[in-house]
Structure formats: structure tokens, C-alpha cells
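Pasting the structures here.
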Structure P
Amino acid sequence: MELLKKRSDGVKPFPEECEFIDLFETEPHLLDPDSPFFYNHLTYMLERANGIIYFELEPGCHSATFIWKDKNDKTIVDLDLRNIKGLEIEKRNGLEFLRFLFHEDQELKDLIIKTKPEISVLWGTEGF
């Protein structure tokens with residue numbers, strides 16, 4: 001599957017602030033409104049028919065938290081992600097994705113979170 005392929009091109013580490021706002025369809029809650037985007041702690045929420053995403057990002061620390069809950073507030077996925085190499089936002093054919101990239105020595109495939117039209121998660125480890 002094409003989404004599972006590791007990216008090896010020279011991508012910038014994190015999308016621009018406006019790209020996150022577009023993906024999550026809202027402004028983030030900022031821990032410190034006076035700090036720039038890259039050095040802040042940002043919290044986004046996105047609701048879809050199959051649940052709600054809570055996404056916290058600290059670009060300067062290369063860390064994020066991703067929580068997906070169903071409509072009854074039951075947690076489906078809860079990830080605390082550290083040492084993130086970068087993030088990419090992808091949009092095509094009415095689908096939207098947030099792709100987490102990790103350093104090669106971590107032996108992790110890209111984490112792919114579909115945010116539109118519904119929420120889903122695709123992730124794994126490298127084979128031997």
C-alpha cells in the first residue's frame with residue numbers, strides 16, 4: 001500500500017501553522033499565546049462521525065500526543081509520541097492524512113492518521 005512507504009525525500013520537519021488549522025478545521029489552544037508556533041504547546045480537537053481526535057503538539061520538542069475517542073468518550077487509541085523526525089499533511093481525493101515520520105534507527109514505519117472523511121490509524125514496525 002502506497003501510504004505505508006517510508007518517505008526518504010527532504011521534507012521539512014513540520015507543516016506550517018496554517019496547514020494544521022486547515023487539517024483540524026479550527027485554531028489550536030495555545031499554552032502560551034505569546035510564544036511562536038514552533039516553541040509552543042498546541043492542542044487541537046477534531047470531531048468526525050466515528051469519534052473525536054485530541055492532538056497535542058510541541059514542534060520544538062519533536063513530541064506529540066494523539067488520542068482518539070468514540071462518541072461515548074471511550075478511548076480507542078492513546079499514543080505518546082517522542083523523537084518525531086517530522087510530520088506531513090496529505091490531501092487527495094477527498095481524504096486527509098497526518099503522517100508522522102520517525103528516525104530510521106527507531107525501526108518504525110510512518111504513523112498515518114486519516115482525519116477525513118472518518119478517523120483511522122495505520123502503523124507498524126519494520127521487518128527483520
Structure Q
Amino acid sequence: MADKRIEGRDLFLAGKYFEAHDCWEEAWQEETGAEKLFLQALIQISVALYHASSDNYTGATGLLEKAGSKLKQLPESEQNKVLVNVSLLLNQFSREFSRETPINRLNTEISSLNHLVVTLLPDSGQVPF
């Protein structure tokens with residue numbers, strides 16, 4: 001399933017959030033434990049950004065909150081600092097979306113999130129849990 005993780009990552013980085021969700025969902029169905037929870041959080045983040053790009057800020061905010069909750073449930077690892085940064089960004093997105101800030105005005109935040117997704121999903125496709 002590493003191929004679907006990488007394919008999803010690349011689609012996410014290209015701003016194709018719904019398509020990324022589809023790839024990660026295929027990988028998610030095959031996983032268990034922490035990896036499944038991690039992929040579910042990524043799915044929720046990608047769908048949240050898709051909703052925001054369609055001006056559905058309420059849906060986006062709710063999914064970001066759910067994704068943040070899932071990330072907090074993940075076990076301790078060397079990647080915790082990255083996950084903390086993802087959680088902080090999710091909170092920032094939630095605040096902006098609650099103000100109905102268009103996603104195209106959040107380029108710095110999107111760029112930061114993309115960097116963190118690459119860190120969490122390297123080319124090997126191995127997740128850190």
C-alpha cells in the first residue's frame with residue numbers, strides 16, 4: 001500500500017485534495033492500528049481542504065477538528081514534533097475557515113502543511129508508527 005500513500009501524497013501536494021483522499025482511503029482500508037488512524041487523519045485533512053476550496057467552511061472546520069483529535073491519539077515517536085506542527089497548522093486553518101478566509105489566501109499555511117506531509121510520508125511510503 002506504500003504506492004497509494006505516495007500517490008496520495010503527490011496528489012495532495014498538487015492541490016488535488018479529493019483525489020488524494022481516494023488514494024489514502026484505499027491504503028487506509030488495508031491498515032490497522034496507528035497506521036490506520038494516521039491515514040484517517042490525512043484523509044480528513046484532504047477532504048477538509050477540498051471542502052474549503054468549495055467554500056464549505058463549516059465542513060472543513062469540523063473535519064480538521066476530527067483530524068487533529070486522531071493525530072493526538074497516535075503513539076509517541078520521533079515524529080511527534082512534526083505531528084505537533086501539523087496540529088498547530090490545523091488549528092490555524094480552522095480559525096481562518098471559521099472566518100471564511102478563502103483557501104487561495106492561505107498559501108503560506110498550505111506550503112507548510114505540504115512540507116510536513118512530505119516529512120511524514122517520504123518516498124519509501126513508510127509511516128512513522
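Laboratory data are not the source of any read-out in this text; all were calculated from the coordinates shown. These numbers were taken from a predicted model, which means no experiment stands behind them. Cβ atoms are built from the backbone, for glycine too; each structure is taken alone.
Here are some notes:
- Origin of the derived value 13.3, 38 (Rg and Dmax of the Cα atoms in Å; candidates P, Q): Q
- Source structure (of P, Q) for helix-only ellipticity at 222 nm (-39500 (n - 2.57) for each DSSP H run of 4 or more, over all residues; to 500), computed value -24500: Q
- When mean count of other Cβ atoms within 10 Å over residues 17-24 is worked out for each of P, Q, structure Q gives the greatest result.
- Structure from which 18 was derived, relative contact order in percent (Cα under 8 Å, 6 or more apart), options P, Q: P
- Which entry (P, Q) yields the derived value 2.1 for distance in nm of label points 7 Å out along Cα→Cβ at positions 25 and 41: Q
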